[in-house]
Each structure stands twice: as structure tokens, then as C-alpha cells.
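*Asks:* In what follows, structures are represented as C-alpha cells.
All of the numbers you see were taken from the coordinates with simple rules; none came from a lab. Quick caveat: nothing in here was measured; it's all calculated off a predicted structure. Cβ atoms are built from the backbone, for glycine too; each structure is taken alone.
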Structure P
Amino acid sequence: MNANPDTRASPLSSKISTEEWQARVALAALYRLVALHGWDDMIFTHISARVPGPEHHFLINPYGWFFDEITASCLVKVDLQGKKVDDNPQPINPAGFTIHSAIHAARADAQFVVHVHTDAGAAVSAQEAGLLPISQHALIVLPALAYHDYEGIALNLDERQRIVADLGDKSLLLLRNHGTLALGPTACDAFLGLFMLERACQQQVMALSAGAQGVRHAPAAARDEVTTQMAMMGPMASKLAWPGLLRKLDRESPGYDA
């Protein structure tokens, strides 16, 4: 079974540190999981991981590859100026560099950053009220959620400072008229944040499909209770979920760790 992050299934693995290889495998797993959940947008979104070490390098997908093709070895390593620091000949998405370099430079806890353009996420990002407290999933994510206004395709590097300012100390971001973003200290933390946010958005779109009138918001006391409960339960959920997610990949999308 390929769930062991120490698996060494590629010639590249012998040329880099164990820590970098583990980050590559975890990042490739995130790409495959996003594809399995139907959250990918052909070649147009991106997920990144910080490379362990003092250099502040990070890994991102080769532009033009579909998410279900991504492997640990194909990922491109770049610095915070966008310069490739390995011999990978593949280009990277310029908009992906803008968003991910901003967050990796500003947030030490952003070891993994996931950005997608789902229908539900984009729909809620375009609603004036944003995410509403109308489902359990929404109550889980709302304390960690920030918003960033749309400025166009993220090609202007000066937008980075505004992304970072709007994100603040939150781990989830609704990019208005655009999509969703999650970050975390582990691949599983980032994935679970995105999973909860995407489910909350999908539930909101369904609930509002007949109009906002009559849609019930959760009581304020219940919102506070969920926040307290997640502070206790969240770490356990992360530890349990990631091995299961990797087992799912072994069954349905093997080869990510090559």
C-alpha cells in the first residue's frame, strides 16, 4: 500500500532530502484528492507546499498537467521570486505563483495551500452576504474564514500584499467572484478545511435555490458551541482522516507517490 510517505518510488527521491520527498508525496496526494472530489478546473487552479528548510522554496504543479496526472516527481520547485530552483523544464501558472508566493512568504503555518474554482465556491463568493450560518459545515468553517475582493486574474504581483492583509490569521479564504482557498500546517489540515468549506458552499447553494426567504440561520449559542467542540475534536479528526484518504487514493488513483 502506498500510504507510507517514506515510499521511495522515483529516481528523484534519491537526490533530495527525505523531508522534501515527503512534502512532494503529500502535495501530489492533495492534487489527486481534489481531482477525485471533482474540484479541479482542468489545468487552471493550483496547490502548493513549502519545501522544508531555510530557503523558503515551494512546490507547485507543472502548468498544463491535469490534477489526476500529478506525481511527487513532476512538481516544480520555485523560490519566492518565481525562479525555478530545480531542472524541471515545465512552466508554472503565473496566477498560481502570485497567490501562493504571497501566502507562503507571509504565513509560517501555511505549509500547504489549496486554491480551487468550484461552481458552489464561486457562487457563494459572489453572494453579497458570503457564507451564511445555515449548516453544520458552515458553522465549522466560519470562525476561520476571510474574504478577498476580486481584482482580476491574479497576475499583478502587487495584489499579494492585499491577499495577505485580507487573509490575516485565518486559514480559509473566499476570493470574491473567484473561488475558495485553504491553508494548513499539514496536507490533511488544508484538505479538511477545503472539504468543509466546499460542502458548506454547496449546501448554501442548494438551500437558497428556492430563495432566501424561510432559510433558517443556526442560533448564536449553537455557533459558539460548535467552535468550542471543533477546538477539541479537530486534531483527532485530522489524524484519522489522512490515512483513510491515502487508502482511497491507493484504490482509486494510485501512482501519486512516484
Structure Q
Amino acid sequence: MKAGSTVTKSRSSKRIAGEIRAFCEAHTDPERVRKYARYFVEGYDAYGVDHTLPEWEAGRKEWLAQLQQAGLPALLDACDLLVRPGKYEEVFTAIRFVADSSEMYSPEVFARIGNWFDQGIGNWAQVDTMAKLVLGPFLKRGVVDVAAFEPWVASPFKYQRRAVPVTLIELLKGTDDLTPMLRLIEPLMSDSEKVVQQGTGWFLREAWKRQPELAEAFLLRYKDTCPRLIVQYATERMDGAAKQRFKRSR
């Protein structure tokens, strides 16, 4: 019975992933792809589906309901199938499915979706949406703690590294203790990838809004060694006099 049930759930995952892919293929719009491609210097592999279509939203809700009824393994299997090809709409559908299933969160689910960076996560929009809708809630609900992101800081995948500071932005609103977060991002202060530098600077800018003295002290330690893009983003909201403090020493 258990083996048969597993097979049935696997078939449900493949069927629903196939239905989503077929919908996207049937609603391909090359003009929309060209319109939005300019926002993604790393490439934009998309169908060009108009997400405002009523049938798209209705279908998404129905597919999600079927997967939730089939159970967590079926839902995660379907999400893996959607993420692997790396198509923009399919990846976002997987992110939304997990975001709308937060009652199923566990450390094991966190580890499972962490594998997506090795499969199909391929641009900043996917990372930032995942950070806000999925990864942030894992932290805020206490399913995992900041330490769970330590392996991500050393990930070979730049978008997984970017996910760390961008996710921490979501945690800033609920804590006054920045020290563990600053300690976590320290290795990223020498990251060579632009998208990681932008995410790190963005986090520091938001941290500065809440605890300026602590954030400034941290940034001053690295201002002569970190990429200037981090400093640019981190000091963006400071006045001219304050920014002068973070110029590199001659």
C-alpha cells in the first residue's frame, strides 16, 4: 500500500508539473520576454506568460490544492521538477507553492529547497522573491536559525550566497541583535560577484537604518578591503559628510 501510494504521489507530481509547463508553452509571448529581458543581464529564460490572466491564477490555486492534498513529498517533487529547467515562470511557481505551504515548513524542507540553487535558480528576482516569501518566514517562525545559513555563505553558487544577506533583511524587523547577522555576512565582504556585493550592501543599508552605530562600525572595518559596490549600496542613504568617512584610505 505504501509503495503504491508513493507511486501515485510521484505521478501526481509529474502530471501537475507537466500541466503547468503545458500552460506556459501555450501562453508563450516572445514580445513580453523581450520587454523584460533588459532587467536581467545574466539572461532571462522565460515563456513570457502574462501572470494577470485569470486562468493562470485559477490554475495555480487548483494545482497547489491538488499537491497539498497529495502531501508534502508530492509537492516538493513537483517543485523540483519545475525548478530544474530554470524557466522563469516555472521557478516562480515552485517558490509560490512553497510560500503558500508554510504550515509544512521544517529543517528538512529548508535543506531540500536549498538544493534549488544547484538546479534552476538563476537570477536576482527569483532569489529576492524566495528570500522574502520563503526563507524569511523560515527564520521569523524559528523553523531554522541564522546558523542554518552558514553553509550558504561558502556556496559555489552566487545566487545562494546572495540569498543570505537578502534574507537577513527580513529578519531585521523583528530583532535588535545584529551581531549574529553581521558575523554571518563577514565572508561576503570579499565576494567577487556583483549580485552578492549588491545584496550585502543592501543588507548593510537596511541594518544602518535600525542601528547606525553598529552598522557603521562594521563597515569601517572593511571599507579599505571590500568591493566598493558594497560601500556604495550600504551608504546610499547617508548624507555627503557621512559618506566621506567610508572612502578608502590612501
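*Asks:* Compute distance in nm of label points 7 Å out along Cα→Cβ at positions 83 and 203 for each of P, Q and report the one that scores greatest.
*Replies:* Values: P: 4.8; Q: 1.9.
Largest calculated value belongs to P.
*Asks:* To which of P, Q does the computed value 13.4 (mean count of other Cβ atoms within 10 Å over residues 11-18) belong?
*Replies:* Corresponding structure: P.
*Asks:* Sticking with this structure for a sec: Computing mean count of other Cβ atoms within 10 Å over residues 59-66 gives 15.5 for which of P, Q?
*Replies:* Computing mean count of other Cβ atoms within 10 Å over residues 59-66 on every structure in P, Q gives 15.5 only for Q.
*Asks:* Another question, then. Can you spot which of P, Q the value 15.6 was calculated from, given it is mean count of other Cβ atoms within 10 Å over residues 19-26?
*Replies:* Going label by label, the one that fits is Q.
*Asks:* A value of 13 was derived for relative contact order in percent (Cα under 8 Å, 6 or more apart); which structure in P, Q was it taken from?
*Replies:* Numbers: P: 24; Q: 13.
Source structure: Q.
*Asks:* Which of P, Q yields -14000 for helix-only ellipticity at 222 nm (-39500 (n - 2.57) for each DSSP H run of 4 or more, over all residues; to 500), as computed?
*Replies:* Values: P: -14000; Q: -19000.
Only structure P yields this read-out.
*Asks:* If you don't mind, another one. Suppose semi-axes √(5λ) of the Cα gyration tensor in Å works out to 30, 21, 16; of P, Q, which structure was it derived from?
*Replies:* P
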